[in-house]
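Got some structures for you, see below.
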Structure I
Amino acid sequence: MSENSETKPDRYVRPPSPESLGEAPGRGRLKGRRILIVGGGQRVFDAATDPIGNGRAMSILCAREGAKVAVADLNHTSARQTVKHITDEGGEGFAITADVASEADVQRMIEEAHRAMGGLDGMVLNIGTFGKTGLDAVSPEEWNKIYDVNVRGPMLCCRAAMPKFDNGGAIVFISSIAALKAGSQMAVYDSSKAALGGLMRNIAHLGARRGIRANLVYPGLVDTPNGREAGAGRPSRGKGHVPFGRQATAWEIAYAVLFFLSDESVYVTAQTLAVDSGLSGM
């Protein structure tokens with residue numbers, strides 16, 4: 001390096017807070033609420049080292065904040081494991097098995113959640129399945145199956161749940177910054193996640209007369225089992241410029257969801273929030 005060369009300081013890495021690590025105590029922000037987390041289980045990538053996933057973190061956090069929580073997932077064992085985390089901490093949780101691609105399953109899931117908790121005040125749609133990269137590698141049949149889960153599934157959940165909601169409820173959609181940037185190279189996944197924005201705004205419009213709010217979270221690069229699995233297939237994932245120098249934790253996504261479920265956002269609807277350290281905006 002020449003004497004005239006400028007040396008750049010090491011990138012500042014934003015240290016995690018107690019909230020980032022899931023170590024902060026609850027503050028009663030959802031006391032008395034009844035929340036359904038659709039996709040509250042967790043995929044296993046490496047059981048020995050897996051961090052907590054988004055859906056499980058959301059479920060546990062809602063319970064810590066005083067809510068009854070119904071945890072729905074395609075994998076019943078995983079849903080039960082999430083509920084065990086909740087009950088081990090003294091919370092109240094219920095496990096439900098459901099395939100959101102099945103209208104009958106969705107209707108049953110909503111009925112079970114409503115019955116188990118004695119009502120429904122909030123719902124988080126943490127639903128998503130991946131696809132292959134590019135266009136040629138994805139058949140029209142595969143494309144439709146992914147849209148059945150990622151777009152039609154949330155629509156079915158809203159259609160079945162909204163008549164069961166008490167006035168003033170909240171719905172939170174979980175999208176992805178893949179809806180804003182083409183970095184994943186999975187056109188079917190990216191476009192399906194982008195479609196959620198239009199669905200969310202329509203649900204917000206439909207719910208406004210009853211005070212039912214709908215908002216959307218765009219998670220960025222998050223250190224979860226799903227994220228690690230995606231990284232195994234794409235070694236470049238997370239290796240580029242991340243403004244805060246690290247990936248998010250699932251708890252950081254969960255706290256954004258908590259804001260939209262709580263009365264702190266009582267005058268907020270039809271809005272989006274990217275939790276990505278600015279990756280989608282810079």
Structure II
Amino acid sequence: MLVAFILFLVILGSVAFHFWTPWWWTEVASNWGNIDDTIILTFWVTGAVFVAVCLFMSYCVWRFRYKEDRRADYEPESPRLEWFLTILTTIGVCALLAPGLIVWNKYVSVPEDAVDIEVMGQQWYWNYRLPGPDGKLGLTDLRNITEDNPFGMNLDDPNGLDDILIEADDLHILLGQSVKVNLRSIDVLHDFYVPQFRAKMDMVPGTVTYYWFTPTRTGDFEILCMEYCGTGHYAMKGRVLVDNEEDYKEWLSEQINFEEYMASLNKTELIQLALNNKETN
């Protein structure tokens with residue numbers, strides 16, 4: 001009886017703790033609020049299973065408690081019980097998997113009007129690249145990375161000449177504009193994460209990963225690296241600033257593109273080569 005009572009108290013304490021100290025999230029700032037809904041549903045399903053199992057255990061401890069005149073019955077199989085548990089488990093698993101799969105399908109289905117941007121991770125800072133007026137990001141290659149070409153831009157690709165290069169911790173994006181975030185790492189595993197956007201993705205050296213989101217409110221949001229990347233991991237932070245159209249255009253006008261960057265390094269012969277390629281294409 002004491003064990004059954006303790007199990008019952010565990011149930012009451014767990015449920016009370018959940019409601020008295022709720023899970024606090026940062027206010028969502030993107031279209032991925034349904035990720036929160038999926039997590040909440042998971043809490044309810046797993047919580048219901050926890051309560052049901054503990055109640056069943058309490059009942060069994062009380063119902064089949066020791067009595068001198070009681071004998072146990074040997075029943076190794078119970079088809080009815082097995083079917084009941086199989087169906088119940090299937091329903092529970094589907095309730096957990098289905099919402100997540102629906103959200104994941106949306107997560108990897110990038111809208112046609114999404115703007116491509118690139119985030120490049122390196123121990124222990126972030127760099128960014130935005131498309132220029134042509135709306136296209138130029139090709140890159142890790143083998144092209146040098147002190148004068150930190151993004152590894154491909155000089156044979158004319159689409160990269162107007163790419164906006166941002167060697168800073170701050171990234172500005174436009175409110176309400178869907179963004180496809182292309183992720184590159186040039187050294188070790190990183191993970192680009194903004195808590196208010198909910199979306200995140202690992203950055204794997206040698207490949208390009210991506211996710212997309214639509215910012216739904218203006219603000220200043222902290223960037224975190226969510227994959228341990230060495231001794232300076234704790235300091236690998238940045239900021240995403242979601243601007244209205246006027247502020248975004250003002251910030252964008254202050255940035256330089258790849259052509260201007262190379263000109264500042266007196267790489268005029270390389271610029272001319274890229275321009276010739278552009279005219280040829």
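Bear in mind that the values in this text are calculations on the coordinates, not laboratory data. Please read these numbers as outputs of a predicted model, since none were measured by experiment. Cβ atoms are built from the backbone, for glycine too; each structure is taken alone.
When mean projected area of the Cα convex hull in nm² is computed for each of I, II, which one produces 16.8? Attributed to the structure labelled I. Using helix-only ellipticity at 222 nm (-39500 (n - 2.57) for each DSSP H run of 4 or more, over all residues; to 500) as the calculated read-out, with -13000 as its value, let me know the right label among I, II. Of the structures listed, the value fits II.
For the structures shown (I, II), distance in nm of label points 7 Å out along Cα→Cβ at positions 82 and 178 is largest in II.
Here distance in nm of label points 7 Å out along Cα→Cβ at positions 122 and 210 was calculated and came to 1.8; which of the structures I, II was it taken from? Label of the source structure: I.
Given structures I, II, which gives the highest value for mean count of other Cβ atoms within 10 Å over residues 34-41?
Details: I: 29.4; II: 15.1.
Biggest value here belongs to I.
Where does the value 2.4 come from, among I, II, when distance in nm of label points 7 Å out along Cα→Cβ at positions 218 and 250 is the thing being computed? Derived from the structure labelled I. Structures I, II were shown, and distance in nm of label points 7 Å out along Cα→Cβ at positions 66 and 170 at 7.2 was computed from II.
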